Structure 1
């Protein structure tokens, strides 16, 4: 992807953060802390909230009007941290004004709106990036590298568990609240992205909250592998774990264990076949492999810091970012299909592959 007119060299890029609510302050802090960026302004409907985020003595400007931000020549890019329903209108306006855009998850509130954003970025020749923060953690970046290098062999299965005693959200169910993390990670680490043929989702609402509080998602992957995601707001035990089983090795990621976030097990099952008689009937021979456990040393770094630097690099190098708009659309497409499957009582809902169609 080429981006005409993108800034070059090492001069800091100008950025404005749109939204000073829950996630905006984290973006402000990391853009401020990066040598690649000059934080020009923060835009929020509540000027007092924006001023609180930037501090009283700051030279960063406060805006309440998006148009004023987009008119600024010193703003090369905007970071959107507003309610999901506003992501597409703000991003489309920014792209039309020639700005590069990074958006907090989800990319939009519907796959159709997200697809419009991806098309607009292509037409404007600008970077559209999704802030899938987990993808910029040292652990997940290492997992991506390990899979790409073939250390695990062919992927056979993936089991992901994200459960805790959590806050029941007023506007979304447990799938929309928690599963985007797992889906974005899988999309990042699997070669070619997460492209299930269908999704099957089941859930329950034992509290009578009016929405799914416990959910199970199954996704057949190309090549015969299966991915399974369990999300739960009601568990007294907090678990953030993913197991990726390969034909050669198995990787376990435990996000709550800072001393051993990633472990690679040279253990597994080897299945071979052999002819039994003259009719060439085959019998399976199973052998179990018990080898070493490898625990890589990973340097800790705040994921958002890596994310904002990747945004700058993509703009300067005129390329797609590691988590581009298509990645956000793939995740949103799956979330939409989860709702379809739930409505069918857990039946498989075909994934539409909207990102491939847009591209």
Structure 2
């Protein structure tokens, strides 16, 4: 019997338990770096039974080149880099790991919010350089209590953030999400806005927790940024392309919004050379993270455990468990079972 084979992309994100677990099950595992070309990936998966991926685009060509493929496991949440239509045509089930970092990413968003409110970034640099700072106007922060947090997307992560901000810090929390009804939002302490244009002008902090798909690309566009308060801050821990990043850079440079906390970017990684967002590095009112709000010991343990569970289901020929509520995954009809 031919040995089972798995391909895992994005080796820079270390998954020692997954790699060891697959190899201990007798699976031949090939681990490829981020940035592997479409042609090389297509060649590598030509005899693979399983494809694990995080950031690498899984195109129609890659899927078509893998006639033995039993499934694609996204070890993470967002599925925008996977050609789901091509997978469906070939009868290849796709599954993600949607629950492993709900609290973790919400905590990361909260860290960005409080860091910006208290000017922790420039204050830390001041302490490193001058070893002290006297209470001058430029260090004057703001309280969170009494401020309004606007959530764009009120799913698992948004609801966790709402609890932290509302119950924990006595903020008013409002939310825009056409897929979450009034009563559900109310249950999580969120006041529903029917239109994004209702939320943006009144929020002191706007935090994005939406799924990236064609209709949400540039959900926060130049006009939307223009609706925000000049004193407001934008936080994005979801996907860079939810924001018109060129318009965001212009708004920050012109002082039309007060700041931004960003963990995700359309073009990753950031770079001070040639990157369209390189100007962010020079802005004291911007906090940057390298797409790592999910990256804690506890979250990675959950991610690796559940990734192996989904791999076992696929390798054993069983229906793979889809826990996500994303309609793109829930519309699958072959080789899946829904939680």
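What follows is calculated from the coordinates using simple rules that are stated; it is not laboratory data. Because the structure is predicted, anything quoted here is derived from the model rather than measured. Cβ atoms are built from the backbone, for glycine too; each structure is taken alone.
Can you say which of 1, 2 returns 1.48 when Cα Rg over 2.2 N^0.38 Å, for residues 10-161 alone is computed? The structure behind it is 2. Once distance in nm of label points 7 Å out along Cα→Cβ at positions 26 and 242 is computed for every structure in 1, 2, the highest value turns out to be that of 2. Identify the structure, out of 1, 2, from whose coordinates FRET efficiency 1/(1 + (r/R0)^6) of positions 50 and 178 (r between Cβ atoms, R0 = 35 Å, to 0.05) was calculated to give 0.50. Value 0.50 for FRET efficiency 1/(1 + (r/R0)^6) of positions 50 and 178 (r between Cβ atoms, R0 = 35 Å, to 0.05) corresponds to 2 out of 1, 2.
Here Cα extents along the principal axes in Å was derived from just one of the structures 1, 2, and that gives 73, 48, 34; the source is 2. Here distance in nm of label points 7 Å out along Cα→Cβ at positions 58 and 154 was calculated and came to 3.2; which of the structures 1, 2 was it taken from? Of the options listed, only 2 reproduces it.
The value 4.6 for distance in nm of label points 7 Å out along Cα→Cβ at positions 290 and 314 was derived from one model only; which of 1, 2 is it? All intermediate terms of the calculation are to be shown ahead of the outcome.
Working: 1: 4.6; 2: 2.7.
This figure was derived from 1.
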